[in-house]
Each structure stands twice: as C-alpha cells, then as structure tokens.
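Each structure below is given as structure tokens.
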Structure I
C-alpha cells in the first residue's frame, strides 16, 4: 500500500497476531527491514543494537522456544542491545530506548511494505541467552514476528480506542 503521509501509515498499522506461514517475506523486503534497523536513531549514534533474524526452519524453531508469540510468521526479529556500548544516565540505559526506536522503525517499515508485525514482550530473555548463546552484555528488549497477515487478521477491538488528548498532556 502506498501512503501519502506518516500519519496515514501510523493510523492504518495494527498488530497482526495471525500470519500466513506459507507466504515468505521476499529477500528485497527483508533488505528494507534491515536498512530500517541500520538507520534508526540511537542515543549519541552509539548504534548498540544487536538483532537476531529468524528465517530458516531451524531459526524459527529457536524463536518458538524463546517466545510463544510468533503467530505463524515466517520471519521474526529479536531486538537486543549491547549494554557495554550504551549511554547510562539517572538509572536509565539508553539501549532500551534505542531498541524501542528500532522496533518502531521495523513495525512501520514492515507495514509500508505490506507486511504485518506485532511487538511482543512475551519472550523469555533467559531462554534467548541459552538458545542463541548470547553473552551477558547482550540485552533482549523485544520480539517482533513479521510476515503477511493471514486472511481474516484484524486489529484488536481496542485498536482505535484512545484516551482524550487532555489526559495525555501534563
């Protein structure tokens, strides 16, 4: 789908929780998603992101050990950061913020390409370390299945329920 504005894209996108596992993501679309990871802004441009791409049958089996929320997607990402290369201030680690920006970039880039995604916090970071052999300084933040939405996939009923703007502003 082609969008004329960011707001149109942002309003149209929804979390897909039902994918068509028989329809793989084309390599050229994966290349765009990887570029979205690369160009996402990070604190002081430290670029601490470390992203695992799950695409082969073996890798997807690993993803299923790490998270129950792949929803049949033929592609998934585990978005992590290297805690040894991040800015830390006031008890905050910018790596979490950086990875949140990267995950948002991935979700919006996927939607623009006609692909669905779902930001999942339901993953086991300890299992990710174990299954993938991640060192301690690699911190998983988000699990993101990506693919073509299955027929009938629809937004959650609360997708268009918003608090009044006055409730969001200080």
Structure II
C-alpha cells in the first residue's frame, strides 16, 4: 500500500517542527550556560581581587616604613572603589557623595566599597586614610594601582602616582 502525497508532506512537516523545537531548546540552553560562565568568572575575579587586597594590606601593615605598589584587577562593571577608616567617624562629606556606603560605614562591618555596591562585605583590616577617613578612586579599564605603606599596626592606602 502506498502512502498518499498528503501523508508524506504531513510527516515532513512534523519532522521539521520537531527539529525546529529541538534547535530552539539547544540555543536556549547554550545561551544560559554562556551567561552563567560570564557571571561565575566575574565572581571569581572579585574573590581574587579581595584575597589579593587583603593579603597585601596584612603583609605590609606589620612592616613599618615599607612602601609597596599593588596593581589590582577587577571585573569591568565596577567604576569606583572607596576605602574607609573604621576608627574614624563617618564624615558628612562622604555621606553626601555616597549615602549607601555611609550607612555601611556606620555599621563598621566593611571598609572597602565598590560602585556599583557589592553584596558581600569586604574588610581588609586596619587601614589609615588621612584626616578625611576615606579615599575614593576611579577604576579605569578594570584596574587600579594602590600605594600601601606599613605603619606597624595598620596600612596607609593612597593612589599610586
């Protein structure tokens, strides 16, 4: 018995629709996987930045009088980094510039802030930032260069010039 021409066309249409649906599912899965890789790589870069900054501050703080240049890389989404001295009272000038960071400074749980704000607090230990008690620096092309100076019990942080 021979199949009619209509039955053959219907079979081909069904196979075409099934192939298109499978193709769309594969594309969707691939897009989600690639987007997930990008997000995870940003998280890894942030953790690496945090670890490198903490270890640099910790190692230099006990070495009185020594000066060290530290070059750090951050994910490109960050545009500014601010350091605050938790031993000083939050300044009104800082409150006007960064109100959300000011609130976090008052709580005393973190002393490094990134713009846009990061959910995970970063605390690098005791730091000195001069009379203002804070230092905000722009991040250009995902990189920042800091000058760390050991003060015996803490580290002075400034922009490397």
Structure III
C-alpha cells in the first residue's frame, strides 16, 4: 500500500500522516483488499473544494470530502504484481473542523470519519438509497471502532452522525 498525502496549501490536516496511513490500511484490510494499491489523500482549502464540488457535482458550495475512483482492486485485467491506483480522496479540513461541533465531534474525529467515508466510496460504496446508506454507515462505524481499539480508546464511545445523507444531494 502506498499513500500519497498532498497538502500544497500547508493546511492543518487534523490527522498526522502516520494516522492517515493507518486509516487507509484499516479500511483496505476490513474490505479484504489484499493486493498492492496506491491511494492519494489531498487536503485543500474551502475555495478549492468549492471549485471541485461545482465542477464535479454541480453544487456551488464547499463540501467536506470528495472521492474520485480510478481502478477496482478486483480488476483481474491489472497484473497481480502491479499496484492498483485506487483513486483520490480530497478533504477540506476547514469545512470538516467547522462542522465537527455540529455532530459533537472533535475536528480529528470528524476528519477520520470523512477519510473512512471517502475511502469506502473508492471501494464502491454509495448512499443513493437508504439501504446503501445504512450499509455504508455500518462499515464506517465498524472501521472507526477498530481504529479506536488500536489507539487504546473506548470503542463503545465511538459513534457517527448521519454521514451519508446530504442536504444538497
């Protein structure tokens, strides 16, 4: 697994690089991805995120996370000894930090959740209907609890807000 972390605007990423890599590894392990994958995680300011959201989702407002899929790790046409380019997760730490109190989270907790959410999108999860949304939220909670256990935190204290029901979708 290779994780390319980009932060050209030198923003507070809310999570240390080692934790970002642990989150990616945990999501991939939980989802049974055994082959070598490359993932890009980028941190952008609110204005850049607004531009991306406008260009790709036709919503003229910043958002917390966007995901852009590349290759499917189960694609057998990609040689087994070749890394799969999973895709890009783009996070807006300004948006994330601002919305965290709304859900009763710290900015780091919200960022961790948004990173997991974005990675699950790269692995094919979506939330276009209530069943898909419920499944995605179950996975998010399970992964976040696993990460909490690794950090030595109380897994029962981990909760998530409604991450998959967007007001602007």
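Bear in mind that the values in this text are calculations on the coordinates, not laboratory data. Please read all numbers here as calculations on a predicted model, not as lab measurements. Cβ atoms are built from the backbone, for glycine too; each structure is taken alone.
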Value 1.39, calculated as Rg/Rh (Cα atoms, Kirkwood Rh), assigned to which of I, II, III: II
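Looking at structures I, II, III, which one was distance in nm of label points 7 Å out along Cα→Cβ at positions 5 and 45 calculated from, given that it came out as 2.1?
Answer for the origin of the read-out: III.
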Ranking I, II, III by percent of Cα pairs over 15 Å apart, for residues 69-108 alone, the structure that comes out highest: III
Identity of the structure behind -13500 (criterion: helix-only ellipticity at 222 nm (-39500 (n - 2.57) for each DSSP H run of 4 or more, over all residues; to 500), calculated), options I, II, III: III
Of the structures I, II, III, the one that 21 was derived from, the read-out being relative contact order in percent (Cα under 8 Å, 6 or more apart): III
Structure (I, II, III) behind the derived value 19.2 of mean count of other Cβ atoms within 10 Å over residues 13-20: I
